[in-house]
Structures are given as structure tokens and as C-alpha cells.
1. For helix-only ellipticity at 222 nm (-39500 (n - 2.57) for each DSSP H run of 4 or more, over all residues; to 500), the calculated result is -11000, so let me know which of I, II that is.
2. Identify the structure, out of I, II, from whose coordinates relative contact order in percent (Cα under 8 Å, 6 or more apart) was calculated to give 35.
3. Given structures I, II, which gives the highest value for distance in nm of label points 7 Å out along Cα→Cβ at positions 50 and 154?
4. Given a value of 5.8 for distance in nm of label points 7 Å out along Cα→Cβ at positions 26 and 210, calculated from one of I, II, which structure does it belong to?
5. State the single structure among I, II that was used to calculate mean count of other Cβ atoms within 10 Å over residues 90-97, giving 17.4.
6. Say we calculate distance in nm of label points 7 Å out along Cα→Cβ at positions 34 and 242 for every structure; which of I, II gives the highest result?
7. Using the calculated result 19.4, 57 for Rg and Dmax of the Cα atoms in Å, pick out the matching structure from I, II.
8. Given that distance in nm of label points 7 Å out along Cα→Cβ at positions 42 and 146, derived from a single structure, equals 1.7, which label among I, II identifies that structure?
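Read-outs: derived from the displayed coordinates by stated rules, not from any lab. Note that this is a predicted model, so its numbers are computed, not measured. Cβ atoms are built from the backbone, for glycine too; each structure is taken alone.
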Structure I
Amino acid sequence: MTSRYFLFICIVMFVMGVSVASQAGTIAVGSATGAQCTEINIPITIDDTAGRLDFSFSVSFDNTKLQYTGKTSGDMGATLITNTTADINAAGKVLSIVTFEDGGATSGTICNFLFNIISSTTGSISLLIGDIAPSGTFIGVNGTVTITPAIGCCIYISPISQNFTSSGGTGNISVTTSSSICNWTTTSNDSWITITSGTSGTGSGTVNYSVSANTTTSQRTGTMTIAGETIAGETFIVTQQGLTCTYTISSTSQSFSSSGGTGSVSVNNPEWM
């Protein structure tokens with residue numbers, strides 16, 4: 001192979017490499033600063049001249065220091081599907097699928113992830129982006145959360161919601177405060193949610209509650225509030241399914257003579273019996 005031919009190949013490979021690299025957009029996790037028990041907003045932004053219509057990614061975080069609470073829409077009109085809040089906090093990872101219906105992605109904010117800072121340990125923790133698919137579509141940029149000292153009493157709860165079937169049941173909420181001298185009380189905002197223990201406490205503790213049976217076919221949502229004189233309230237959400245209507249009949253057929261006649265069939269709903 002002549003040196004001229006080798007140089008030509010190198011130039012072609014370099015140009016191709018630049019071309020491929022130029023097609024990769026950037027997806028970045030924002031950064032924020034806050035104290036324990038404060039909610040922070042983390043924007044997820046992209047810069048993508050290729051105009052991709054859909055892709056997926058994940059953001060990993062330290063679930064001993066941060067608690068995911070939800071997401072808000074960005075300015076790009078993207079549809080974002082994530083795993084459930086409970087799964088996100090259990091794994092310390094938000095899995096996201098992004099879809100653009102009209103045109104492709106260009107640049108802007110896809111969404112904002114919301115977190116509560118649940119650690120009193122000051123310092124910086126990383127928000128790591130990964131699982132980008134299709135492969136090579138985006139270059140990921142990580143974010144950082146800086147935790148500053150808390151001032152006064154603050155509180156957080158875990159979990160932040162719970163689902164129940166129509167038959168009801170029991171559950172519990174873990175309450176953590178920034179100091180052992182912080183007082184708090186728990187209030188049920190709906191008659192079908194009863195606090196069985198933990199109506200008040202000092203420092204960290206547990207709230208136990210029960211949910212009555214739902215005798216209607218409609219889903220219902222209720223709340224409990226855990227707060228104190230100097231503590232911003234935390235809201236716990238209970239979602240309960242309604243009854244599922246199922247029916248049975250006493251007979252599925254009846255025979256008559258050529259002259260006709262009358263008959264009857266009983267309709268039963270087991271849920272009402």
C-alpha cells in the first residue's frame with residue numbers, strides 16, 4: 001500500500017467519523033442546589049439537529065438522598081412515558097421513552113424531573129444519564145445536585161402514595177424529620193381513610209392507616225397530610241379502585257312448544273350479594 005493511498009483512506013475515515021459524530025445529538029441532565037426536604041427541579045434538555053422522532057434514556061440517582069416525586073412537561077411538546085414512582089424510587093432510576101408526534105426533536109427542554117432532597121448530608125451527588133437508545137443517537141451529559149445545610153425543621157415521607165383494591169386494606173407511611181425535636185401531626189382528609197396510629201410524633205416515626213371498602217363502581221382518591229407548626233406539609237395520596245360489576249344468570253337457555261309461552265331468568269351480581 002502506497003503512502004498516498006494510505007493517506008487517502010485515513011482522510012476518508014476521518015471525514016466519515018466527523019459526519020457520524022455530527023449526527024449525534026446531546027441530551028443533558030440539569031443541576032440544582034437545595035437543602036434537605038426541599039423540592040428541586042431538574043430539566044432534561046436536548047440539542048438534536050437530526051430531528052429524531054423517538055428515543056429512550058434513563059437517569060440514575062442515589063435513592064438514599066433523593067426521592068423522585070414526578071415530572072412536568074417541557075417546551076417541546078414531547079410525550080414522555082416513565083416507570084412508576086414506586087419503581088423509580090426503589091431502583092433509583094427513571095426509565096423514559098420520548099415520542100414527538102409533529103416533526104422531530106430539535107432543541108429545548110423535554111421535561112422536568114422533580115425530586116425531594118431527603119438527606120441531611122451536605123455535598124454533591126450525581127445524576128447519571130444512560131441507557132440511550134437507539135445507540136449513538138445522543139451524547140449524554142450528567143447533572144449534579146448540591147445539598148446545603150437545612151435550616152429549622154423539615155419532613156419527608158415514604159412512600160408518597162398507595163393504591164388499593166375496592167376491598168380496602170391497611171398501610172403505613174415512614175416519616176423522617178431533619179431533627180429529633182421536630183413535632184408533626186397526621187390528618188386524614190377523607191372519611192374512608194382512618195389513621196390507626198401515628199396521629200402525632202416527635203422526630204422520625206411511622207403512620208399506620210386503614211382504607212374502608214369502596215362500595216361504588218367509581219375509583220376514588222383521598223389524601224392524608226403530615227405536617228407541623230414549623231414544618232411544611234407533606235401530602236400522601238390514596239387511590240382506590242371501584243367495584244367491578246360481574247353478572248350471572250340462572251339459565252342460559254329455555255325450550256318452548258310451538259304454541260309459545262312465558263319464562264323468566266334470574267340475574268345475580270355476586271358483588272351485591
Structure II
Amino acid sequence: MIVVETKRFGILRERRAFLAEAALAYEMLQRLAPDEIVKLVATELELAHHRYLVRREQHSTLLIDLSKGPDHVWGGMNQTCRRWIRRGEKLQGHIQQNTESAFQSFLALYNEVASRRDTSEVAPLTSAAARDFACFSDVFTVYLDGVPLCSHLTLRDEEAGRTRMLFSASARERNRENATTCAALNRYLYWYQFQIYAHRGFRSYDLGGIRHANDPITYFKCSFGGEIKKQYHYVFAGSPRIARFLYWIRGTPFGSRILRSGWSTARLGMQRFGLAARY
């Protein structure tokens with residue numbers, strides 16, 4: 001389980017736990033201080049009733065089983081997906097992993113995408129926030145003729161043997177030619193990651209949330225095969241009533257403007273929960 005510590009609303013301390021497992025999650029929730037918030041992100045735990053519970057959301061995600069090796073993963077993909085991957089391989093793009101260039105290219109591509117979206121859909125990512133995530137993630141960027149075209153920032157939990165896609169960005173919206181090239185390179189980049197993580201002993205790759213069956217993103221993710229699983233996102237607070245009020249205020253146009261400046265102030269650092277190591 002990975003835990004990131006930040007501040008929310010400028011006054012509350014938040015611990016955000018990704019891929020939380022039962023024992024450590026229950027340990028985190030035993031006793032919360034009045035100014036403390038705990039978020040469990042992408043967990044399979046069902047916690048419908050808890051004295052600190054503020055919010056509970058159920059989502060569906062797609063898990064790729066890496067434990068049986070890359071050949072098994074390849075066999076689970078549909079023909080269209082495999083055809084696009086072969087197309088991407090033939091382009092002979094160059095992939096960089098966890099280099100400064102890969103990181104800067106990811107940040108540029110992601111914020112390029114964010115600039116074309118409403119902030120409620122895709123918010124811009126600061127360099128400081130991206131580096132926070134990169135501390136416990138892998139950054140993969142694929143280049144063609146020296147130009148970065150697709151990039152992924154993937155959470156890794158080595159103890160649990162799990163990975164999860166956090167951020168993905170590409171240059172496909174720049175022009176029609178880029179759209180086709182990025183479609184091939186993006187699938188190829190996923191396939192590259194599946195192989196890397198399978199060889200490193202990771203058991204699963206979580207492609208992230210999926211929506212209704214007719215959604216293009218759902219179709220794209222399901223083309224890789226895998227199994228659809230239920231996951232939950234929770235918000236717990238030492239002062240549940242105050243937290244619910246602040247979330248309600250944030251949901252109003254006026255409150256959103258007031259609280260935005262304090263929404264991610266004061267980085268407090270991050271840690272892998274249960275280990276002494278700090279990043």
C-alpha cells in the first residue's frame with residue numbers, strides 16, 4: 001500500500017492510500033485526529049459502515065493478470081489490439097523509463113491534454129505534484145524521431161506485486177496523422193509495460209476505472225483482455241460533519257473558488273505505509 005500525505009482545504013491533514021489492503025487499512029482507521037482525513041483509493045475492501053466515513057464510491061476497473069507471463073497476456077487481447085501493437089512496434093519508437101527527459105515529456109504532454117479539457121475533467125498537474133507521484137511510480141515515455149508522443153505514469157507497489165495506471169497522456173489531438181500514430185504507440189507502450197512488470201514479478205496491472213460498455217475508453221481498455229473488478233474509493237475524517245460540510249462547500253461554484261488555493265497546499269511528504277523508508 002502506498003500512502004501520500006498532503007493538506008486539504010488548507011487546514012486538514014490528509015493521507016491518501018492507494019491499493020489499500022485490509023490489515024493496514026484498518027490500522028490507519030483505528031483512531032483519527034480531529035484534523036485528519038484518510039482516503040482509500042482503488043481498494044477492494046467493502047466498508048459500508050464506519051464511524052469516520054464521509055464518502056463512499058464504487059467503481060469498476062480492469063485488472064490484467066501478469067502472473068502467468070507475457071504470452072498469457074498477449075493471448076487475452078483481442079485481434080484489433082494485437083494488430084495495433086504490431087503497428088506500434090514497426091514504428092520503432094524509442095522508450096525512456098524513469099529519466100528526467102521522460103518525466104519532463106510526460107508533464108508537458110499531460111498538461112497539453114489538460115489545456116484542451118475542462119479543469120473538472122482533467123486538471124493541470126504541477127511539476128511538484130508530478131514529482132511526488134513519480135517517487136513511487138514509473139514514468140514511461142515513447143519518442144518517435146525524438147518527439148515525445150505518448151507517456152504513462154504508473155503506480156507500483158512492489159510488496160503487493162501490483163501496478164496501477166495513474167496518468168496517461170499523448171499528442172494524438174494535435175493532428176490527424178498524430179492520432180493514428182499515437183493510437184499504435186500507446187497500445188505498444190502498454191504492452192511494453194506488461195512485459196516489464198511481468199518479468200519483474202508483479203502479479204497484476206490495473207488499467208484504472210472503466211465506465212459504461214459503450215464508452216470508447218472502456219472499449220479501449222477491454223481490448224487488452226483482463227478481468228473487470230469492483231473497487232471502492234473512500235473518504236474518512238476524524239471530524240466527519242466538518243469534512244462533509246467542506247466537501248459540500250467545495251461543490252458550489254463560490255466555495256470551489258475559495259477553497260481551490262488551499263486544496264493542495266503544504267506538501268507534507270509521502271511514505272510507503274508500514275515501512276521506515278521515506279522518498
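1. II
2. The structure behind it is II.
3. Comparing I, II, the top value of distance in nm of label points 7 Å out along Cα→Cβ at positions 50 and 154 belongs to I.
4. Here the read-out was taken from I.
5. Traced to structure I.
6. I
7. This value belongs to structure II.
8. The read-out comes from structure I.
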